[in-house]
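Following this line, the structures themselves.
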Structure 1
Amino acid sequence: MQDILNEPITIDDDAGKVAVPAKWKEIEVKNVTFSYGDATVLDNVSFSVKRGEKVGIVGLSGAGKSTLFKLLLKEHEEYEGSIAFDGIPLKKIKRSDYFTHVSAVLQDTEVFNLSLKDNIIITRGEEDEAAFRKALEIAHVNDFLGKLPQGFDTLIGEKGIKLSGGERQRLGIARAVYRQPELLLLDEATSHLDLESEEKIQDSLHAFFQNVTAVVIAHRLTTIREMNTILVMEDGRIIESGTFEELHARKGRFFELWEKQKL
């Protein structure tokens, strides 16, 4: 997965392209429309994220949230409209450079036949012990570390210890945090965790968010309550946006989703 591993790329991937603007100030998604065949999945989507802001995205399954992330991760580039960093189109940014600035945690974390530690530090070219320990702390990996026979040197993956869904998600969070990204993308990154574990990790992530720009797809609306902006998606469109307080007071679609989760 390109967003996780910085996989080797061919020269053609970056030919004629540019680096991410240094100290970029804003990401702008403008009039983005994307289709799979004849099915429109994103329909004229527009929003912006200033550097340092935290944006939450909510909506029912099939609303287009994960597809939007795929575009932000350069998995698809045949869309209408634009995604730009300080006016530089994402399509024109070098893939190899882009993924030195961006980390993502998706719903399913890939696990490699390596030690737990190597599964985390594989995301950077050099080993940073302090950053590694901090990543373990933020993702609360220590909660299951004691069950592994050789601790973080334990072989995991198909040829080693099999991790549960929640443990894999903790690994994915640690991996992304270890990279110390400028932009962090989270797609239901704690969906396999029980409520207590999720709340602990969310508290740690909110502290980490102070130093990054974050775009978060949430399955539990409580996890994005403190976001600068919340976008509500439905049928590939953004139908509402605002702070939690604004959306709750509006008593629209977000309010309906919030009340339903309270039941």
Structure 2
Amino acid sequence: MAVEYAPRGLIGLLTPQANTTVEPEYFILLPAGYAHINARLMSDKSTIEARLVDYVDRLDTACDQFANAPIKAVAVGCTGASYLVGREREERVLAGIERERGVPAFTAATAVVASLKQLGARRIALASPYPAGLTAASKAYWESQGFTVVRVASAAMDHTQFHPIYSMKADTAGALLDDLARDDTDAILMLGTGMPTLTPLLAANARSRVPVLSCMLCLAWMGVSAVDGQPAPLEPWLRGDHWRERLARQQP
């Protein structure tokens, strides 16, 4: 069934409850003919880490919000949960959703893995918006996926805001990239789905010797690839061929 505003495919997007970045960046990143509908990952746990694990515990139930909408893929707009539950449990949960829903399911983290593999990248540098514990869990996750983390740069967090990650500005991400590009690096990854990354992503890929990716770019790329049934070429996405003008229109 074709949807009026998604003739090429509709994606079900799951977003952490207070995240203010996933939906607008996904809208900007999707090419013409694709669209998404959004549902929220909800938790009443008191810490970021506990909420992230709770999201995984409730992931299948969260998909019920899509009801019988004709989605062709389920995209989980969260990376922190993957780090904490680990690769094996993540794989089991996603496989269960695929069996139950009959469509491909992936997290931002597994989308990054697929993107890095397409680029042939093995040695990666990380730009992290996380507290130290979650950054360490992230490093362990990428290493469990077969990558070597050669360098990490972390952002300062402002705990006076409504959320220390979701309240970050795009220039925070940009500032982290300057120290990461070295000859021993195959790719640079901006972590998380809550830190705005699109403006610094364009600037970095225009000057960097190595490809710079964000979790949100990988999540949108994976959504299109899953809907189409084959991987889309990644280089045009990194250049912003189809999305840079849409991003410019969103700027004040």
Structure 3
Amino acid sequence: MVVPLDREHLLAAVERSPHAAAAHDRAAWVGLFTADGRIEDPVGSRPHVGTSEIGRFYDTFIRPRDITFHRDLDIVFGTVVLRDLELEVAMGSAITMRIPAFLRYDLREAHGQWRFAELRAYWELPAMMLQFLRSGAAAVTPALQLSRDLLTIQRLRGTAGFLSGFRRVGTRHKKLVQTFLDAGARQDTVAAGSVLSPAATTTLGDADPLDLAELAERLRGLRSAKTIGSGATVTVSVDSDRGRGILFADVAWRGDAINAVRYFPA
């Protein structure tokens, strides 16, 4: 069976995820992934790979919570679907978190359906924890539940893997990317190029080479909004004279250089 490759079918496949999560349908949600599927949530934490680990991810992070997706923008590029959204996560009756995020779904045909080969969630774990702790005494019970689920379901290795998501690029790296974007917006390719590493790549999507001048043209009149540092990547929601898009900038942990820029237009 040939699976249709178009925006509507790919978005419909992705939309099954929030529906299954809202219904607390474990089998349906886990079944959205390929047998070798991979989740990195948040980006920078240890990935969950394969059906068993994805099932345990569901049991730890999705089953105990009510999650609502507030979508701002969907982008379909090849077999990649990107979502710019805010996640509303109810952790019991007393605490509801609102988490700015970008989700990336890499889809692959399997058994006549589009399934997720990879799901990457770009959000800031430290900011979420700070929001959580500001809830004061109301955070105690949900915190104990999360700690228990991490240790009993994910074990020590999985718990450490989740906590590794705390290591992510910060303010310095975000300012570096903003310098690049501001230079591109004013068509100053020399200034934009000055913050790129010597071997840096700029692409449309993941792989199509994109000349720096052409990228700058796409950034003309830039009005950037949400910026998230997750893992080694700064992700930015872009609104320019050419329309909206999402830009990923992979930065060096040390030093002041951008190693790769990937731009996905809406």
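Which one of 1, 2, 3 has Cα extents along the principal axes in Å, as calculated from the coordinates, equal to 53, 51, 36? Only one of 1, 2, 3 returns 53, 51, 36 for Cα extents along the principal axes in Å, namely 1.
Set 1, 2, 3, criterion relative contact order in percent (Cα under 8 Å, 6 or more apart): the highest-scoring structure is 1. Taking mean count of other Cβ atoms within 10 Å over residues 41-48 as the criterion, the top structure among 1, 2, 3 is 3, with the largest value.
With respect to mean count of other Cβ atoms within 10 Å over residues 73-80, the largest value across structures 1, 2, 3 is given by 2.
Here, each number is a calculation from the coordinates, and none is a lab measurement. The model shown is predicted, which means the values in this text are computed figures rather than measured ones. Cβ atoms are built from the backbone, for glycine too; each structure is taken alone.
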